[in-house]
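Engineer: Below you'll find a set of structures to go through.
Bear in mind that the values in this text are calculations on the coordinates, not laboratory data. All values derive from a computational prediction rather than experimental measurement. Cβ atoms are built from the backbone, for glycine too; each structure is taken alone.
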Structure I
Amino acid sequence: MPRSGRSSLGCLVMLLLATAAFYFAYPVGEAYWKDYRYSDRMAREAEFARLRNDDQIRSRLATFADSIGLPPSAGSVQVARSDGRILIRASYSRTFHFPFVARKVDFLPSVDRPY
């Protein structure tokens, strides 16, 4: 008895849908991964805040943001110290383009820790 071919076509459609999902999800996942790495670097800078002044922290974070491919606005880092605590924060946006729609996402990495 010959095969109808429906299962082969169904497999091809599922493969096409999985490829499309990966194609559109990859840039979003990459952006969130970079934000996680940037937040982690902020936490590391906060740990060593006693050894570095605010300008050194800003410079190191701006260099790191540039090295991982974040937008230039991510390099504008705010550092504030008070009562033995340090607050490090930045903000930047990324726009994701999908079929028929573009979505702007704001990232607000920050760290508030004692030093």
Structure II
Amino acid sequence: MMNLRKPSMTKRLHRTQILLRPEQHAALARLAEGQSSISELVRQIIQEYLDSHSESVRWHARTMALERARKVREAILKDRGGKPIELDVAAMIHQMREERDAQLLSSLPENHHEDRD
């Protein structure tokens, strides 16, 4: 069900006129009856549309980014003759940690090296 809360009186509303077919006006009047005004109902419907459109735009941007990544992957594979890049991520992380440990140890004063060995 739609959120039919009243607009905050601190927010400025802009007056806009729209022309509705008689059946549209009657349907809106029935929906709003006892719960809100036609104006509030129309504001809610517009907001839902805008939110949906905004999400659709974000989804499209994500899809396009994935498509670009797929094309980059294809180009890399083509450049490598179809052979994928083989990486041992665990070994790479271990190597980086070892290098970082060596870097940190080399920055310690000499007497601290002896305690570590």
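Engineer: Looking at structures I, II, which one was mean count of other Cβ atoms within 10 Å over residues 54-61 calculated from, given that it came out as 16.4? List each step's numbers first, then the result.
Structural biologist: On the way: I: 16.4; II: 10.0.
Source structure: I.
Engineer: So, one more: Can you tell which of I, II yields 10, 18, 15, 11, 12, 14, 13, 5, 2, 0 when P(r) over Cα pairs in 10 Å bins from 0, in percent is derived from it?
Structural biologist: On the way: I: 12, 34, 21, 13, 10, 6, 3, 1, 0; II: 10, 18, 15, 11, 12, 14, 13, 5, 2, 0.
Source structure for this number: II.
Engineer: Which of the displayed structures (I, II) returns the greatest value of relative contact order in percent (Cα under 8 Å, 6 or more apart) on calculation?
Structural biologist: Values: I: 23; II: 19.
Structure I gives the largest value of relative contact order in percent (Cα under 8 Å, 6 or more apart) among I, II.
Engineer: Comparing structures I, II by mean count of other Cβ atoms within 10 Å over residues 14-21, which one has the largest value?
Structural biologist: Details: I: 10.1; II: 6.6.
Ranking I, II on mean count of other Cβ atoms within 10 Å over residues 14-21, first place is I.
Engineer: Assign the value 0.05, calculated as FRET efficiency 1/(1 + (r/R0)^6) of positions 38 and 94 (r between Cβ atoms, R0 = 41 Å, to 0.05), to the correct structure from I, II. Kindly include the intermediate steps, with their values, before the conclusion.
Structural biologist: Working: I: 1.00; II: 0.05.
The read-out comes from structure II.
Engineer: A value of -23000 was computed for helix-only ellipticity at 222 nm (-39500 (n - 2.57) for each DSSP H run of 4 or more, over all residues; to 500); which of I, II is the source structure? Please list the in-between numbers first.
Structural biologist: Working: I: -17500; II: -23000.
The read-out was computed on structure II.
Engineer: Then there is this: Can you rank I, II by FRET efficiency 1/(1 + (r/R0)^6) of positions 62 and 102 (r between Cβ atoms, R0 = 35 Å, to 0.05) and just name the one with the largest value?
Structural biologist: Working: I: 0.80; II: 0.30.
Answer by largest value of FRET efficiency 1/(1 + (r/R0)^6) of positions 62 and 102 (r between Cβ atoms, R0 = 35 Å, to 0.05): I.
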